[in-house]
Structure P
Amino acid sequence: MKNRDQIMLKGMMFYGYHGVNPEERLVGQKFVVDVTVECSLVKPSLSDMVSDTVSYSDLFKTVKSIVEGPPHNLLESVA
């Protein structure tokens with residue numbers, strides 16, 4: 001069995017234009033997002049090398065590009 005660790009980013013705030021109602025797409029709204037990523041952190045914990053680990057900054061930027069990107073009708077689609 002592989003070692004699974006978790007990286008959690010909580011309370012990330014973005015502004016998006018998702019929803020079914022026209023008002024949601026016109027005015028937009030704030031979205032607060034929590035993300036949990038499962039991965040093995042054995043290698044970076046042993047090497048202490050930034051290049052061996054997951055970039056929190058890249059995770060944040062990926063979520064931001066999705067939430068602040070093209071509008072979706074359903075939040076399930078955004079997720």
Structure Q
Amino acid sequence: MTPEHVKTLIEQGIPGCQAMVSGDGSKFEAIVVSDAFDGLSPVKEHQLVFATVNEHIASGAIHALTIKAYTPVEWASRSA
């Protein structure tokens with residue numbers, strides 16, 4: 001499993017999102033920016049992202065995934 005593959009899975013599972021993924025083959029960190037997170041609790045945001053890769057977590061292809069989820073407004077304020 002590559003970071004690019006994880007990025008593709010997340011971006012296909014959450015249409016319109018931007019994902020930036022780093023990792024070493026089984027442990028990954030994802031920064032995900034999406035309008036879909038607007039109004040969601042952090043737990044719900046993480047559940048939405050995990051749902052895109054759950055099959056690969058269950059198979060062991062992904063051992064760990066750390067998620068940082070932001071709405072576009074939150075991301076813009078962090079980047080400012």
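Every number in this text was worked out from the coordinates using simple rules, so none of it is lab data. What you are looking at is a predicted structure, and each value in this text was computed from that prediction instead of being measured. Cβ atoms are built from the backbone, for glycine too; each structure is taken alone.
The table below lists the values:
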{"quantity": "With helix-only ellipticity at 222 nm (-39500 (n - 2.57) for each DSSP H run of 4 or more, over all residues; to 500) derived as -9000, matching label from P, Q", "calculated": "P"}
{"quantity": "With distance in nm of label points 7 Å out along Cα→Cβ at positions 7 and 55 derived as 1.0, matching label from P, Q", "calculated": "P"}
{"quantity": "Identity of the structure behind 0.50 (criterion: FRET efficiency 1/(1 + (r/R0)^6) of positions 47 and 71 (r between Cβ atoms, R0 = 41 Å, to 0.05), calculated), options P, Q", "calculated": "P"}
{"quantity": "Per relative contact order in percent (Cα under 8 Å, 6 or more apart), the highest-valued of structures P, Q", "calculated": "P"}
{"quantity": "Origin of the value 6.2, where mean projected area of the Cα convex hull in nm² was derived from one of P, Q", "calculated": "P"}
